[in-house]
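What follows is a set of structures for review.
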Structure I
Amino acid sequence: MFLLLPGLYVIFLYLFLAVLPALILLVYVYRQDKVEKEPVGLLIRLVFMGVVAAFLSMLLEKIGSYFLDRSSLDPSGLAYTAVMAFLVVAVVEEGTKYALMASVTWKNPAFNYRFDGIVYSVFASLGFAAMENIIYEMGYGPGVLVGRSVLAIPGHMSFGVLFGTFYGRAKVQQAEGHHIRQVLCIVFGYILAVFLHGLYDTCAMLGTGASTLVFGIVVVVIYLVCFLLVRRESSRDENVYYHRRFF
């Protein structure tokens with residue numbers, strides 16, 4: 001029995017390293033929520049929703065890949081890669097994350113500040129990313145952790161920040177009675193997250209010199225925008241029912 005303990009320690013160490021980047025970013029975003037902290041129970045539930053979304057995405061992506069592989073597209077071509085990245089991976093992963101996130105937050109009384117949209121979206125996204133990291137580690141070994149810690153996990157956070165920004169604004173529009181604007185905010189936020197996720201994955205999948213250069217530029221720009229947006233939205237946070245009080 002004691003001979004098994006060193007092996008267990010190694011397993012737990014690898015699991016810890018797989019989720020550590022997500023934990024660091026979760027703490028960062030949580031600390032940026034300066035006006036009113038969200039209930040811990042809700043945040044834990046959002047992380048769990050992200051984990052569920054990761055498994056659901058695996059199933060849906062397998063179905064999408066099945067049909068794509070039977071299309072006329074050349075698996076080694078740009079069109080196949082783009083369709084896989086945009087219409088299979090990005091659409092499914094962003095859709096599952098935000099659908100499950102919205103199911104537990106949209107009508108929740110705690111959703112009363114605009115920045116909450118970013119917090120909720122990021123917690124679900126990083127729950128997804130952490131689970132995905134564990135799956136990749138189990139499949140390909142701990143060697144994938146460094147690259148995914150620098151690229152994939154912050155990537156999911158960035159897509160979450162972009163969607164969460166518009167999710168928070170959608171809540172404001174609902175509070176003001178602008179239901180068409182509410183829907184437009186959610187749709188635009190989702191399309192933007194899907195577009196950047198698809199572009200990110202397409203460049204990563206192609207692996208050519210040009211795509212690697214574009215990938216590097218996309219990563220730098222997305223991360224800069226993400227962290228600047230978090231700080232900006234945090235400093236300009238407002239109660240979503242503010243206008244209801246005065247009109």
Structure II
Amino acid sequence: MAVEHLSEILSPPARRTLSDEVVDRLRGAILTGQFAPDESLREKQLAESMGVSRGPIREALTRLENEGLVINRPNGRSFVARLSREDLDEVYTLRRVLECLAVACACQKATLADLAEMQAILDDMRTRIERGISEQEAAELDLRFHDVLYRASGNQRLLTFWTTLRPQIYIFLLSRNVANSDFRESVVRGHRDILDAISDRDVARAQAVIEGHLGFAYSRVIGSYTQTGDNEG
């Protein structure tokens with residue numbers, strides 16, 4: 001292979017762009033509730049507030065639309081997406097398929113470091129629940145556990161699909177009632193059972209456990225949609 005061609009392939013990775021920073025800040029604002037569902041996102045106001053031109057804002061809104069967090073209308077107006085019951089059903093269906101594959105791969109490929117990281121997250125989850133955990137903390141720890149699970153699968157394309165769904169799953173998880181005692185007990189037990197099955201390299205048990213775990217999470221979120229009356233597609 002020519003040296004010139006090799007140097008092109010092995011060139012330094014691209015630095016984070018201004019658009020990357022804008023995407024991160026807007027995503028964070030949406031996920032933490034600083035922008036409410038259906039709230040208008042005006043390019044000019046966002047650009048002035050963030051001290052950037054409208055170009056990076058426009059690019060960020062397009063990328064956030066691909067993540068399902070923003071809706072960009074043909075007339076140029078943008079809004080924070082309101083995730084519906086139909087959105088929840090679609091995300092849950094996809095997640096079941098992806099996670100059953102991820103946990104099967106993790107049973108084969110997870111390293112001791114992966115297992116230790118999942119255990120550390122589980123310990124942190126238990127400690128915070130005992131002292132009183134918030135919806136945001138519970139969602140973040142939940143997804144951190146599953147981040148490790150997908151990385152442990154060793155399947156990069158699978159991890160990419162998870163990364164795309166992750167922001168929407170986070171929003172759904174925020175609607176769970178973490179003060180309920182059955183939630184506090186079940187969420188720890190569910191993640192512990194997943195970790196135990198992966199540690200034992202038991203694919204069948206791991207997939208059965210993950211199915212039950214996701215079903216429980218789905219039922220909790222569905223309950224919150226029923227209570228608020230938000231069950232339209």
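Observations on the model:
- Looking at distance in nm of label points 7 Å out along Cα→Cβ at positions 44 and 76 over structures I, II, structure I comes out largest.
- Structure (I, II) behind the derived value 17.6 of mean count of other Cβ atoms within 10 Å over residues 60-67: II
- Computed -24000 for helix-only ellipticity at 222 nm (-39500 (n - 2.57) for each DSSP H run of 4 or more, over all residues; to 500) - originating structure among I, II: II
- Origin of the value 23, where relative contact order in percent (Cα under 8 Å, 6 or more apart) was derived from one of I, II: II
- At a computed 18.9 (Kirkwood radius over Cα pairs in Å), which of I, II: I
Any read-out appearing in this document is the output of simple, stated calculations on the displayed coordinates, not a laboratory observation. Predicted, not measured: the structure shown is a model, and the values here were computed from it. Cβ atoms are built from the backbone, for glycine too; each structure is taken alone.
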